[in-house]
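Please treat every number below as a calculation from the coordinates, not as lab data. All values derive from a computational prediction rather than experimental measurement. Cβ atoms are built from the backbone, for glycine too; each structure is taken alone.
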Structure P
């Protein structure tokens, strides 16, 4: 009898244990940023120069080597390099098939030899240096220190400017990082010349950010050129390493304000460094001129061509010379309505348009060794995918080298015959890396991540399209709880951005969402995102439709999405919330105030409240100036709709935000008080435009609880 009871108890325990083990668990808020709940990938995959061998790292602490014939194996750990230990294996640069450059823990530029296993210091990074730009072929450095520029050649530091101050800025990205500008120092192909930006911002208004960490708060002003106000003035200098001379390009016709405020963008050298090219853009941003200059004298030598628009022209990428063809270059332009490649002679004569169609070339990645084929990422097969293609420069034939649908990141060997393809998609592949040959055949799979959410109650993701009022396809993503019941009514949280240069709905892992959205869906919300007109990768007409009237067509498209949601039997149309940050914060407030009664709750982080307080470069591109577009500025500011405020609205602000200034939120609060409207407000004292690091969990909790308590 006892034996039977013991057996029954044992069986019961086994059943209960299996039930518990079989139950998938819920995400916690602290999990949403944990790497344990994102796919395991390999990083920094690259081919060793002129070989079919490749390396990658999994965590930056070890280096793995693979070949066309052998499985990858770990070949090097950080601790294996005793002298000049690397900070990390991320970002190593191959000098040749036996050596690579890296940065040591001491901050030196070092060269490691695989064969001898010896590391040598090739350049010393000054501990106080910033904006460091390395020329690797014959190692030399350019950097900024004490507001001035220096060049290090053969371990000798040469000071090349002396008048640098907080107002006279050298070697930094200018024009508020617009127009594709992400640095301020540019080496020529062989390192014999260095181009650099000189920015005079003495005439630009200072905005008074305040640091309250000290007992007496400190004033930390930042230069901020608001729309319609004075902008900084930029020159381009060229330093000759051999002669040690500096010359400034004569980019101005005269000293008029129009000439001084020209945007100087997309700097590039000719292959022989005798010529330097500048893409000049007027402040109205509707006219670019591609000009050439003598890099020795600084004199203008020609105008290659011009582009104009009734709205705006937005140069993003310098001209790219074709290897071994010093008289031909490629140029990316949206002149036909989509971003495409044009082949030019160095004189500026158009040879032909290399790509065309209702799709976009997103970037040019490089050439084959023979320079007969150029590799690009493009949207040819789908606007929500990122696929990798080769384009024959002579024939224009386009070959797709990324075999599966999704978002791809591809490295290629010098011959263009082997590819390392890392990709994911929203419904099948969490993260996969495979080595391919030119025919698309898989040589080897070197990483295939399981779905890291497989052991939790993972929500389901749907991606589809709906039509705008004008019949334009708009992509949306809907995240539903795993145990979704179509007979129930679910509250909705709309997550919105809606502005240029961003695309939220993509064919990659989670459809472009993150684990915070998955967490929200687990809590019983349907999480909805729609890419309205004005967002990226759909062509010039689609993105520029917001011109001079931000917050109009975007809101209209978003409301088409909301109206569609309300037709679904499982949507609780009385419980819809909206959340967004930056342009999305502007959209969140706009949606709530311009559609009273629709959104019960709204949270808006770092919101643009009035475009007259936003920076000139971005703001004037889309809105013009308050002087030439007063009606657009009036209709777009959310301050004019405060009377419509119903329900709950939370503004969230980083107190050190130098992108969307705290003034936006403060002025919204000021006018709300005057109108007798109740608004909630939360400030992150130490954060800039985004809340990063461990405090981001606090932000997520703030947004979640606000909707939970009020929706």
Structure Q
């Protein structure tokens, strides 16, 4: 009956394996690849999806290219109360305007300079006029509604990187070239220098909730607080080189994007701050100067920030064209990745949308609040270590009405996908279905999210994929046998336990199967192995050899993966030969000869198997004194003794000689003699 039960259980095991892995039943334990966090999903390539701070995947906001100015760079953006977007460009010093619901950028201003000119900054004044800062030349132009553009003022510096409009009708400008300055400009264009920094460029300005001006620099990454009276103090000194953009929240918190490397123009030759940073940081700074590194990115370019009404901050990076939404607790959502886009500047649009201006193309993009119709997340390839057969793919998701989730997979044997990989599988639309890609070492998945409603998105919380490696033999790298002279199997060296050998080995399994071991032994010259111990789950064994005859033996270790496989694979290895010796040395004292007041002792020590290790004598139970053999080296199972005992008085003596072999076995010889 028991045999029948075993057959039934084995049959059920194979049925279950078939259900999960199709026809492959090489191993019981599959390897599970699971991704369920933002960190894991960020290793992949998002396209039209957001990776949220909660660790889920959703559709990203839709975005599109709205207009192309035809220029090389978009340096500055500004929006008026009528929702018209103004675009400052380079290299020809032109300003374009993009009216609401239009896809054509109209030329508004063309700088009169014949040389290369950049519009680095734009602001809309209290009078509704547009103010534009230029480089080089350091001019500020005024473009009033319905009037011809005019030169508003000359700053006296090379670059005008930032302009902010004050409610009183004046302007503040951040300039650069030799010394970065903060300028105040009244309604008539009169320029007053409020502060000159030691850094060459003031690259960003923001007005605080109390009317103070915050100014940031490159080279040394300083943030100044400047007042109308002209006094200034350093609010924060960042370890990064450049504070690229500033924005102020309604509660007074200053948000600063900091970059390890300066992204601006040439400096003034002064010493720059050295930075060992390679990424960029978003700082949150209180008006008191208390600063917190709110969020970090490995992207070297953190270019702009916009504060949302809910208190979160949107930031845009340069390397991958990514837009993140950062919460006050420092958690962030990857909102969107703009494919093949090189953003430089970002500004809020109406209806919770965002305008993006690009460098290197002169294009304008708009990120909407509505969801894109489709998005994908392509994972990085996952290494299953060996060629594997695939099980099933399953995922946890939420799919509101008119939304869906599907998964595709592909596989190959190279770390980077190439033309040797399988094609993408047909989309799998139901969680728990088999993976149809061919066997391979590497596997990759692609999540496909879709919606037919711009207000609804599916959400994926986790995905897991199962792979089953072809079973391979375990390996035993070494087997070592050594006498355990520490006593009590290594637990208490105070109590010596003779005849114990520690057998240990190093083994492994490429499938990560659990290994179980069987030990055998035999004397040298014997053809057959004898069982020593089976079903061992540790990689060592203490062998008590008291019942084993003395002689040279070897031990064989057999490793099996049968605990994790219906058909076991094994490996074996044999130790180097070693001596079993549980017999004490024989000590014989042949002759005691008196010469005056000393005696000369001759004798021999002999062991059945191992070399003599040491010897000593005691006279009348006195302290032990070391003796050496006649050749002065204990290195043989047979040694001769010839030693003298000096300064003896007349009387009877008991001489005891003890000898210890290499395995700790101790033998004793005794004799009684008279000194006359």
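As an exercise: Rg/Rh (Cα atoms, Kirkwood Rh), calculated from one structure in P, Q, equals 0.98. Which structure is it?
On the way: P: 0.98; Q: 1.28.
It traces back to P.
Say we calculate distance in nm of label points 7 Å out along Cα→Cβ at positions 329 and 353 for every structure; which of P, Q gives the highest result? Before the final figure, lay out each step's value.
Working: P: 2.1; Q: 3.2.
Max of distance in nm of label points 7 Å out along Cα→Cβ at positions 329 and 353: Q.
Tell me which of P, Q gives 6.6 when you compute distance in nm of label points 7 Å out along Cα→Cβ at positions 441 and 657.
Numbers: P: 5.5; Q: 6.6.
Answer by label: Q.
With distance in nm of label points 7 Å out along Cα→Cβ at positions 321 and 401 as the yardstick, tell me which of P, Q scores highest. Working shown, then result.
Numbers: P: 2.3; Q: 3.6.
Comparing P, Q by distance in nm of label points 7 Å out along Cα→Cβ at positions 321 and 401, the maximum is at Q.
Using distance in nm of label points 7 Å out along Cα→Cβ at positions 105 and 385, single out the structure from P, Q with the greatest value. Write down the numbers at each step before the final one.
On the way: P: 4.6; Q: 5.4.
Once distance in nm of label points 7 Å out along Cα→Cβ at positions 105 and 385 is worked out for each structure, Q has the highest.
As an exercise: FRET efficiency 1/(1 + (r/R0)^6) of positions 33 and 601 (r between Cβ atoms, R0 = 30 Å, to 0.05), calculated from one structure in P, Q, equals 0.00. Which structure is it? Mind showing how you got there, number by number?
Values: P: 0.80; Q: 0.00.
Derived from the structure labelled Q.
Figure out for me which of the structures P, Q the number -4500 belongs to, where helix-only ellipticity at 222 nm (-39500 (n - 2.57) for each DSSP H run of 4 or more, over all residues; to 500) was derived from the coordinates. Don't jump to the answer; show the numbers that get you there.
Working: P: -4500; Q: -1000.
Here the read-out was taken from P.
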